[in-house]
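Values quoted throughout were computed directly from the atomic coordinates according to the rules given, and no laboratory measurement underlies them. As the structure is a computational prediction, the values presented were derived from the model and not from experiment. Cβ atoms are built from the backbone, for glycine too; each structure is taken alone.
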Structure I
Amino acid sequence: MTALKSEDLLNLEKYSQQRENLRNEVIALRKNRLIQIGENISLLFENKKTIQYQVQEMLRIEKIFEAAGIEEELNTYNPLIPDGTNLKATMLIEFPEENIRKERLKEIYLIEDKVWLQIGGNDRVFAIADEDLERSNDEKTSDVHFLRFEFSADMITDFKEGTPLYAGIDHPKYNVRTKEIASNICQVLTEDFT
C-alpha cells in the first residue's frame, strides 16, 4: 500500500459535494473489515480508502485547506495504512453504560498489548499498540487504540492460500478467542498484503 498524498484528496468544496456518497462507500467497505472479539471489543481494519475518508473528514471538521495543515494530517494518518507485511486496525472498546465503562476500562488496563491474530496453526501475532502516543495511563486503558500486526512471509502465503484466521485477547479480565473469521472478511484482508 502506498501512502496518501495531498493530490489523493478532494478540496473541501468537492468533498462536501461528494461526502454522502463517499460516506456510504466507506460504511459498506467497513462491514467486511470488522472483527468482533467478545461483546465489547471490535477491530476495524484500515486500508488506504478508510484512512482517506478519515483524513477528508478531519480536514472538513477542522476546516483545514492550507498545504501545511493537510501535510500534518497526512503524516498523522498515513502510518495507519498497511504496508504489505501487516494488518492495521483501530480497536474500539465499547461498554454502553458510562459507569460500567469507567470500571471496566480500569480492569482491562493494557489490554491493547494482549490482542492477537493467528493464521491457522502458525504462532499468534500480538499487536504492536499505539505507536503514535500512549493511550493508557496508570489508572485505565483508553477506549480507542491503534494496532499493527506484523506477519512473516510464510504466514502471509498461508493466509492468501485460504488458511483460516482467528483473533483473540489474552487478558485476565477479558480472555476471548473468536471462531474462524468469516471468509468474506479474510478475502478482503488478504488484499492488504499486496
Structure II
Amino acid sequence: MARIYTKTGDQGQTSLWGGVRVSKDDMRVEAYGSLDELNSALGVLRSLGPAEGHDELLRSIQNHLFQMGAELAATDRRKLGFATISGDQVTFLEQAIDACEEQLPPLRQFILPGGSELGATCHLARTVCRRAERRVVTLGAAVEGAVSGEVIKYLNRLSDLMFVLARLLNQETGAEEEPWSAPDKSQ
C-alpha cells in the first residue's frame, strides 16, 4: 500500500515537476500553493450547492486551476504532456462574466463583500484569487519564462468573474447588496 506521507519534505524541501528540489517557501511553490488554496475555496463554494450551471462553471475553473498549478510547478512546461492555459480559457471566463453581467443591475457604488452564504464565499474566493494573482506576477517577474501571459490574464479575469458571480448568487438567493458608506470628510 502506498502511503500519503513520503517524509521527503521533512527538511522543508519539495520537488517541482521535473525533480528539482526547492525550499517549500520558494516563490514558485508559493504561487502554485496559492492556486491550490483558491481551488479549495471554490470547492467550499461548490459544497454550498450553487445552481447546476454555476456548479458546472466552477468545476471547469477548478480543472483549469489544477492545469495552471502543474504549469507553474514545471521547470519545463514542454514536458507536461498536456496543454497549458491558453486564450481559449481566458475567453471562456470572459463569456461567463458577460453572461452574469447580463442578469445584474448596473453597479453604481462600491459594495461590501457579503450577502448570502454563497455570495460571501464567492467574495472570499475572489480575494484568494487576487492574492494568487499577486504571487504569480511576483514569480513571473523574478523567474524568466516561469509564467505565461495567459495565466496572468486568466487570474485577472477569474477575480472579475468571482465578483460578478458573487453579485449574481446574492441576487438569486434574495440577499441585498450592502453599499459601502464613505466616511464623512469631517471625521
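Using mean count of other Cβ atoms within 10 Å over residues 154-161 for the comparison, can you identify which of I, II gives the largest number?
Of structures I, II, the maximum of mean count of other Cβ atoms within 10 Å over residues 154-161 occurs in II.
Work out which structure the value 1.7 belongs to, where distance in nm of label points 7 Å out along Cα→Cβ at positions 42 and 90 was derived from one of I, II.
Working through the options, I get structure II.
State the single structure among I, II that was used to calculate helix-only ellipticity at 222 nm (-39500 (n - 2.57) for each DSSP H run of 4 or more, over all residues; to 500), giving -20500.
Derived from II, not from the others.
For distance in nm of label points 7 Å out along Cα→Cβ at positions 2 and 122, which of I, II scores largest? Don't skip to the end; give the middle numbers.
Values: I: 2.6; II: 3.7.
Between I, II, the highest calculated value is found for II.
When mean count of other Cβ atoms within 10 Å over residues 34-41 is calculated for each of the structures I, II, which structure yields the highest value?
II
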